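Below are structures written as structure tokens.
Here, each number is a calculation from the coordinates, and none is a lab measurement. In this text, all values refer to a predicted model and were calculated from it rather than measured experimentally. Cβ atoms are built from the backbone, for glycine too; each structure is taken alone.
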Structure 1
Amino acid sequence: MSSNVIKFDDGAAYERYMGRWSQLAGQVFLDWLKPQPGSRWLDVGCGNGAFTELIIDRCSPAGVHGVDPAEGQLAFARTRPAARMASFSLGDAMALPFADRSFDIAVMPLVIFFVPNPLAGVAEMRRVTAPGGLVSAYAWDMYGGGFPYHPLQAQLRELGVSVPSPPSPEASRLDTLRELWALAGLEAIETTQIVVQRTFNSFDDYWSTVLGGPSVAATLAALSADDIATLQAALRRCLPAAAADGSITCSARANAVKGRVPS
């Protein structure tokens, strides 16, 4: 497999690399979404269940169904204590395996830039959501430098290394998200930006986390020892200054959108 292919099949590695970021952003996103308790939820691209667990913990759902194309991720999702009340199945965001009007809320957390045809994915979420229901998403601001590991990607490019990219990074733009929701025929469209911070215990904690990152692990493994040393030195310079205890606090930014299915 090419090192430029992003493949998510290790739920535990994903949890450390991105799951924690997902839950930080997801908490802010749910506060903004203001979902009604007792709703039927669909989590599209649920991955290892990080966001699914938030729905159950915070939103008093009537039911939650997660769908994802990676069985390894779903296997990890099923091990989460809170997520045991959810159902998980293999599926494609562009061809959801559900009947029309099956859910009250459909959400695509940190996924839309991985969908080859984002509009098809939004249209599918609308199809399976009941009239008056919510269709929503949030995505790292790939173009605005909001991706949690943007400094790592930037320094890799400085080394002349090709950085893996999702198929539809333009779908993470705030204006593109609004346009996609409008084209799908959704109403009462609103957007917002989400800024979150995560603290790593040390540079070594940060480095070991990215070494397990599904989107960069193969790229890092292919570097020479000299390139690794150069990359680490550059990262130490460009990451936020370490606190007195050696911890490093990084920021990330996501764009979010919501709209309603016409009644």
Structure 2
Amino acid sequence: MSTPDQQPATVPGAAEDAVLFEARPDGIAIITLNRPERRNCLGADVRAGLFTAWDRFERDPALRVAILTGAGKAFCAGGDLREMVETGMTVPPREMFPLPYDTIELSKPTIAAVDGAAYAGGWMIAQACDLCVAATTARFAVTEVKVGRSSPWAAPLIHMIPQRVMMELLLTGDPIDARRAYEIGLVNRVTEPGLLMSTALELAGRIAAGAPLSVAAARQTVMLATGMGRSAALQAARHASTHCYRSDDAQEGPRAFAAGRSPRWTGR
């Protein structure tokens, strides 16, 4: 997934190379699940690598957008069922899985770039990202009913897809393809497999080109509106936008437009 002159680095603290991290000079981070022989399932090594990768992304002010993807023929096949058997796992601890904007505090946009299976926990981490780009070969499924588990993390889907569609997906555990995922609003872009990363990078680049504080306020507005009624969301969004309006960038944008030049964002 990396360009020839930018090889991903192993995430510090991860078990060997379970998760790769590439910090690109254009402000985009690429986080790659790197256990293709296990279909990138969320074993302890991958979970540890993801916690480290998301933290690294959030802490680096030069990074504006992150793309999460998987090596090999699967995005992520879900939780490690062998681990569940060996540990006799009942209710997974909430902090067990590194979910953006849930168990991981992030203030920047994220994009899931999905090829192959995004099943169970794989669907979960793709769903947790702000946006999703999928190859035509991608498959999505909430398969917990097939293995006697549950999917409380799927609750936010009600804000993304219609109720009856969500009901069918969770009750049957049957997979849907990328086209169907696009039709119901789960996926933003569908592309051929060979164009998956370039499509995700193009989308990430368009986000990274925006004023940092404006992007942060826009993302926060969407999330506030999702969880609140109209009046409460308007009030909260106005408050969330104050810092953006009072920033240097809020003056730089109009100046650049009037001068016919590209804006020079400082994030201040």
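Given a computed value of 14 for relative contact order in percent (Cα under 8 Å, 6 or more apart), which structure among 1, 2 does it belong to? That value comes from structure 2. Suppose you compute Cα extents along the principal axes in Å, for residues 156-195 alone for every structure in 1, 2: which one lands on 33, 20, 14? Attributed to the structure labelled 2. When mean count of other Cβ atoms within 10 Å over residues 28-35 is calculated, the result is 24.9; to which of the structures 1, 2 does this value belong? Traced to structure 2. For which of 1, 2 does helix-only ellipticity at 222 nm (-39500 (n - 2.57) for each DSSP H run of 4 or more, over all residues; to 500), calculated from the coordinates, equal -12000? Of the options listed, only 2 reproduces it. If you line up 1, 2 by percent of Cα pairs over 31 Å apart, the top spot, with the largest value, goes to 2. Taking 3.9 as the value of distance in nm of label points 7 Å out along Cα→Cβ at positions 124 and 252 derived from one of the structures shown (1, 2), identify that structure. Of the options listed, only 2 reproduces it.
If Rg and Dmax of the Cα atoms in Å, for residues 76-131 alone is computed to be 12.6, 36, which of 1, 2 is the source? Present the calculation step by step, with values, prior to reporting the outcome.
Working: 1: 12.3, 34; 2: 12.6, 36.
Considering all the candidates, the number was obtained from 2.
Hey, semi-axes √(5λ) of the Cα gyration tensor in Å, for residues 44-171 alone derived from one of 1, 2 reads 28, 18, 13; which structure?
Numbers: 1: 28, 18, 13; 2: 23, 19, 15.
It was calculated from structure 1.
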